[in-house]
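> Below you'll find a set of structures to go through.
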Structure P
């Protein structure tokens, strides 16, 4: 059972503000609750503060209440039904941008394909970071396309492209049925050099049995959360191999997903694990042996 929050915490919260106790159940401590209330007061009109507090008491995600989530230097719009961007994803995207930058600068054109794109946060931040490096000499150098099965996600990602003023394109499509997406990319004269993905990676039994935050389990889309090895097999067999890209980064949550992906790649590939700053397994990274993406090795704390 989770530990009960002492009533003394609620009394201290009420002395600070009558709204603050509403935030305690989701935040678990006074400092975090004060921070969230500060953000609500900073970003919403006063007429919405009480409604926001009541929603947060029910573990409704703060990002859905505020409508945005910082992601690198970008503010990414969020809405119910679309997965909220995480700091762990932001962290590896920024690391990847630094590694890709010299490769991108050497190309006349460079394409990045992001699968299971959600809000579009990954291709948008990559476009922003890489564009800031090469903008002066090659303003049209980087093209990014995001793909998601959810029409709600694609609609939101397109809005994020507009508000961030980044020309990423978004296509609705199923990663398990790539023909339609590939046809669209052909019409757009787009061929990816690199593939990223943050697929659903929480196994069903683990999702149902574990103690995920109520805000995640009750309010974020299961479609974007629950999945396992079937996604990594599809990413390799239906995207990496047919499109002949030479490098990729896929987010994941378990070592066995990395090992499974490694076993699918074949002898021409090297593969490693990227850990986040909390020392948790975060990504599988792959590159063709002896190619220009050998620099991806520097992202990995373990290489097979």
Structure Q
């Protein structure tokens, strides 16, 4: 497939702070790519470089055949992490206005806005003021504003932030619809579950460096199946079970522990459980689990994607 986006050896420094290190990856046309990592991992800095909002310190970026995102800005849709809509505008007017900034005539923008709002179940709210809408509704309006000009490439920075599960599901459906219509989608998130459900490909970022690039299945394959055990279990006894290669203590409340026992290549959960029961271990609950993308991320990077990795620059960097 032809790449819609290519990064080759990209670096970004803010004074002495190295935010993005030798980052290289591609996003194929018509695909959905998850750009994943904890807050502070370098995702937003990378997106700003892709859009041409700030220069790379070194390396090459090409998007839709251009070496500067500003040259193809009308072919790109962007939903920033920091949302912003004029509170006294109606959704129709707000969407049409943002479309006009990308070259879409206001009349056509209003027509498309009404149609897209109707498709998202917001037809009855199309003439309300933005300040009267719920957060989930406003976020849908913001996304529609980002794509009303029918861009070829859509970049979404933490699009699910602050949404309840129902609105998260609705937003996932919108993203699938964009790809079905032929757009290429790159979205950043630190919530792995969204990427598992949506992505053709994922790029995992940790401390500004690429930790993995490939499909969700390929990422999961780097991790191990595991048994989750609960009871008054000695971790050392658990580690001695057949096929178990490592034990992680998930929680310990008054001696009742939840343990995550990783199974090595060829290790069978039933063998470990049989040995646990024969050995008299106090197992009150057990579950054999396949690795999730969240598990793979931790194994690949040693980091928890829910944690903040940001480093607060000081001195010259803070002034930037």
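> If we compute relative contact order in percent (Cα under 8 Å, 6 or more apart) for structures P, Q, which one ends up with the highest value? If you can, show how the numbers build up before the last one.
Numbers: P: 13; Q: 21.
The structure with the largest value is Q.
> Which structure, out of P, Q, was helix-only ellipticity at 222 nm (-39500 (n - 2.57) for each DSSP H run of 4 or more, over all residues; to 500) calculated from, if the result is -12000?
Working: P: -12000; Q: -9000.
That value comes from structure P.
> Here is a further query. Taking Rg and Dmax of the Cα atoms in Å from the coordinates of each of P, Q, which one would give 23.1, 75?
Label of the source structure: Q.
> Another one. Ranked by FRET efficiency 1/(1 + (r/R0)^6) of positions 119 and 239 (r between Cβ atoms, R0 = 25 Å, to 0.05), which of P, Q sits at the highest value? Each step should come with its number before you reach the end.
Values: P: 0.75; Q: 0.00.
Of structures P, Q, the maximum of FRET efficiency 1/(1 + (r/R0)^6) of positions 119 and 239 (r between Cβ atoms, R0 = 25 Å, to 0.05) occurs in P.
> Identify which of structures P, Q gives the largest calculated value of distance in nm of label points 7 Å out along Cα→Cβ at positions 79 and 199.
P
We did not get these values from a lab; they are worked out from the coordinates using the rules stated. Quantities reported herein were computed from a predicted structural model and do not represent experimental measurements. Cβ atoms are built from the backbone, for glycine too; each structure is taken alone.
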